[in-house]
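Chemist: I've put the structures underneath this note.
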Structure I
Amino acid sequence: MDERNIISHIKELDLLIIKKMMKGKDIKKHPSPTQIKIINYMFEHRSEKIYQKDIENYLKLSRATISDVLKTMEKNGYIKKITCAEDARTNKIVLNDVTLEMYKKVMNEIKQINDVLKYNISEEDMNTFVNVVEQMKENIKNN
């Protein structure tokens, strides 16, 4: 096996995936990976009221980090913050219609990259890969 550590392999693959996703795109007009995760969460929970705290808990990131990301998303027109009637200190976060269309395109791009990643890899190897990654996630959580 390669002498580099597992983290190096994972980081290298992550960077290649991000590079592939961003190829030919204006970075200023395309959501960041963190923004995509937030949009995905919001899309999957679109029937619920979503607050900043929900996103913090989902991504396991600090209040300050999420606040900065949400400010950028609002500035770029991806989300709207609506003052909550029950508590004026709290803002409900909603996706804009334009963001919903963009989300569908991004998810299609992700599917295409996923297909590229799986090309020429047997189902057995894919199952092994997924099992190993799941075990690594458990190892990290439990130690």
Structure II
Amino acid sequence: MSSRTNILTESLRKNPGASKEAIADFLRALGLSVPNEYLDFMQVSNGAEGFVGDGGYVMLWPVQDIVERNQDYKVGDFAPGLLLFGSDGGGEGFAFDTRQDGMPIVSVPFVSMSLDDLWPCGKSFAEFIEYLARLNSETNG
């Protein structure tokens, strides 16, 4: 994880890190790989919540909750190819777009849960954290 990502996420309320076994179980249940940068963060903090820097709010779900939450939101039916891993604490979910190389991160409204309503949030986990950090300055500045 980059030092910039560490600085921007230091104010988050973090859970204890996920064990290697929990991450292996998560990846096995998914049947696919996710970016290492994200897994590195989950080894440090298996879920986190709060404001990123002075920017946007994020709730990152623990790895053991992700598969079930994707099933609950019926992501496979309404937005196939997305893998939700958190939210803004309100009406937007954050997801890896597994249909694209590198699995960029997008936001999707929970109400529509449609591939037509995706908003790009970064090509990597570090870019996603930077995106969140800029949210308030862009909307209020």
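Nothing in this text is a laboratory measurement; each read-out follows from the coordinates by a stated rule. Predicted model only: the values in this text are computed from it and were never measured. Cβ atoms are built from the backbone, for glycine too; each structure is taken alone.
Chemist: Given a value of -11500 for helix-only ellipticity at 222 nm (-39500 (n - 2.57) for each DSSP H run of 4 or more, over all residues; to 500), calculated from one of I, II, which structure does it belong to?
Modeler: Of the structures listed, the value fits II.
Chemist: While we're on this one: With P(r) over Cα pairs in 10 Å bins from 0, in percent derived from the coordinates and found to be 9, 31, 33, 20, 5, 1, which of I, II does the value describe?
Modeler: Derived from I, not from the others.
Chemist: Given structures I, II, which gives the highest value for distance in nm of label points 7 Å out along Cα→Cβ at positions 39 and 63?
Modeler: Largest one: structure I.
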